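Novice: Below you'll find a set of structures to go through.
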Structure I
Amino acid sequence: MELKLKPISRAGIPEAIAKAEVYRYLNEPGEAESICRDILAEDPANQTALRLLGLAITDQFTGEISDRYPEAERVFRALASEYERGYHLGILQERKAKAQLRAGRPPHTVLPIFEQAMKYFEAAEKIGPPNNDEAILRWNRCVRLLQSRMDSEWMKDIEEFDASEGPPV
């Protein structure tokens, strides 16, 4: 048997996008990623497939070295809308930070990643469509995560890290 990918039809793209969304909702990001790659093979500039592909990749983050941060970033940077690019690059950073927290990374190493996510969300908010608060919602989630740990492990780790570095040279 020959192992060769089969192309999908251009007419089948809307249904394929719907299937990719369903697989993401079912927590099967590998399936969604595969479908998005099939769509992009037929229509390389398809914005919905690019967005879903980037999100499917970030759905698979574990906080380990094998996470495909650069690939997700390349996909999100290919989005045509400046707002969509910024918003999704913020999601990339937020999900990277959350995955690294779950993997047990020290909070002081994750804090700058959250800060970068918040910078992207803040920039996206300024140029977003009217009555679209999604960047604010993501910003607020980051703030709540940071606040929930501020009194304990975040500050303790940061203080220990600063103390181990010694005085600035």
Structure II
Amino acid sequence: MKIAISEEQIQARVGAMAEEVSRAYEKEVVHAVGILENGFMFLADLVRRLSCPVVCHFLKMETVEDSVEAGHQPRRSILYGPVGNISGQNILLVDMLVDSGITLDHLVQQMLLHKPKSLRTAALLDRAEGRKVEFRPDYAGFPWSGSRLVGYGLEKDGLYRNLPYVAELPS
């Protein structure tokens, strides 16, 4: 493994992102929704540095391939647990990595149906060339165009989430 983004780089960027978010919300309450499991470390570090009032929530998302008839493409469903009443609230969706953008865009569209006061997204890593839909996080930490990453919440076979840095796995 080779360190791609050091612990110091991560903490400096998370601090800068927290300042941006705090300026945007000022004294208003923000409901930070961390997407499990990849986003838990980023969410924890980010919310500890916010100067605005924060309520933390956690959301588990998963994609499921639906069985279909022979000769047809499988259909993929995006499932997630309830978030609670977000109507009229300031929502900040927090994830570690945006790649295709499909799952986060879907979640944003579903949450907008509940009429939040505002809805913004934050991701520490932004792999823009992997996009399958038009989606850009409101707050992005680092662009990434390399190979598979682990650490700081990202895993491979359940391992490496606990690393305080992001590392690139060998091909």
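Where a number appears in this text, it was derived from the coordinates with a stated rule and is not lab data. These numbers were taken from a predicted model, which means no experiment stands behind them. Cβ atoms are built from the backbone, for glycine too; each structure is taken alone.
Novice: For which of the structures I, II does the calculation of helix-only ellipticity at 222 nm (-39500 (n - 2.57) for each DSSP H run of 4 or more, over all residues; to 500) return -23000?
Specialist: Only structure I yields this read-out.
Novice: For distance in nm of label points 7 Å out along Cα→Cβ at positions 117 and 141, which of the structures I, II scores highest?
Specialist: Ranking I, II on distance in nm of label points 7 Å out along Cα→Cβ at positions 117 and 141, first place is II.
Novice: Determine which structure produced the value 2.5 for distance in nm of label points 7 Å out along Cα→Cβ at positions 29 and 125, calculated from the coordinates; the candidates are I, II. Could the numbers behind the result be given before it?
Specialist: Values: I: 2.5; II: 3.4.
It must be structure I, since only it matches.
Novice: For FRET efficiency 1/(1 + (r/R0)^6) of positions 45 and 109 (r between Cβ atoms, R0 = 25 Å, to 0.05), the calculated result is 0.10, so let me know which of I, II that is.
Specialist: Derived from the structure labelled I.
Novice: So if we calculate percent of Cα pairs over 20 Å apart for every structure here (I, II), which label has the highest result?
Specialist: Comparing I, II, the top value of percent of Cα pairs over 20 Å apart belongs to I.
Novice: Still on this structure, please answer the following. Among I, II, considering only relative contact order in percent (Cα under 8 Å, 6 or more apart), which has the greatest calculated value?
Specialist: Ranking I, II on relative contact order in percent (Cα under 8 Å, 6 or more apart), first place is II.
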